[in-house]
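Asker: Please go over the structures that come below.
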Structure 1
Amino acid sequence: MTFEEKTTWAFGVVAVAGYLAYLAILLPQSPGATLAEKPYVIPMLITIGGAILANILTNIVIGISSPRNHDKKDQRDRQIYRFGEYIGQSFVVIGAVTALLLAMFEADYFWIANAIYLAFVLSAVLSTVAKIVAYRRGFQAW
């Protein structure tokens, strides 16, 4: 497994774990309150920051564990990275449109922020899946 594939796996796992941690922190708060009434800003900021930090640390650990391969990126790695990012960006666009519609209908900030956060997580997951499939099953550029 190449360094790029290892970091792709790590990115996907961290994205999912970060969002699950956010939900685990958010949902038990204020048991009688609706979702929109729960304090979400601090848990969201903590889990986003934690996911960024976890991703940096896992990349460092992966780089240390395979020092010979960490700086080697060939044309196939670049194409797979680009392909995965293009695929993943679709959810960023969907999230932006959803947030825009929520804002137009004057939805609560909670729903707008959570739509954007979920879109970023889904983008990361879709991008990761596309890259891993390309690494495992082969990749043919168009």
Structure 2
Amino acid sequence: MTWQDPESIRYMLDDCEVWAVVGLSGDRNRTAYSIASLLQQRGKRIVPIHPAAATDEGFEVLGEKGYATLADVPFPIDVVDVFRRSEAAGEFADQAVAVGAKAVWFQLGVIDAAAFERTVAAGVPMAMDTCPAIEWRRRA
């Protein structure tokens, strides 16, 4: 299995609309912020997932209400896009499967081979060690 299966990437970029962005805060200098903004420009709905939302009822990023965990999101999630260090990312793939997300995306430099195997074995497509911005540029 490839971490960057073209069909899985096509599916996520073309067919998935709701992207939960794990690690998204209001810090405009962070990559998660710029990629979430790009997702919105491409017509995707983003859902910020950040622990700060647990204590800040008004937590909002890019005009979207944030949630502390994936399990707190009260509507279906298509893609869970993870901006966390590799050693912390696997738990979010497991949570994505648990909440019924349709796909998981680990950003450039985020690698957890065991999480990839578990996620794909559960029937959930996953892309790892790449970025939607890179993949959209490749297709242009």
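Coordinate-derived values only; no laboratory data. The model shown is predicted, which means the values in this text are computed figures rather than measured ones. Cβ atoms are built from the backbone, for glycine too; each structure is taken alone.
Asker: Compute distance in nm of label points 7 Å out along Cα→Cβ at positions 89 and 121 for each of 1, 2 and report the one that scores greatest.
Answerer: 1
Asker: Tell me which of 1, 2 gives 2.3 when you compute distance in nm of label points 7 Å out along Cα→Cβ at positions 25 and 57.
Answerer: 2
Asker: To which of 1, 2 does the computed value 35 (relative contact order in percent (Cα under 8 Å, 6 or more apart)) belong?
Answerer: The read-out was computed on structure 1.
Asker: While we're looking at this one, here's another question. If helix-only ellipticity at 222 nm (-39500 (n - 2.57) for each DSSP H run of 4 or more, over all residues; to 500) computes to -11000, which of 1, 2 did it come from?
Answerer: Structure 2 accounts for this read-out.
Asker: Hey, another quick one. State the single structure among 1, 2 that was used to calculate P(r) over Cα pairs in 10 Å bins from 0, in percent, giving 12, 33, 31, 17, 7, 1.
Answerer: Attributed to the structure labelled 1.
Asker: 1, 2: which one has FRET efficiency 1/(1 + (r/R0)^6) of positions 73 and 97 (r between Cβ atoms, R0 = 25 Å, to 0.05), as calculated, at 0.15?
Answerer: Of the options listed, only 1 reproduces it.
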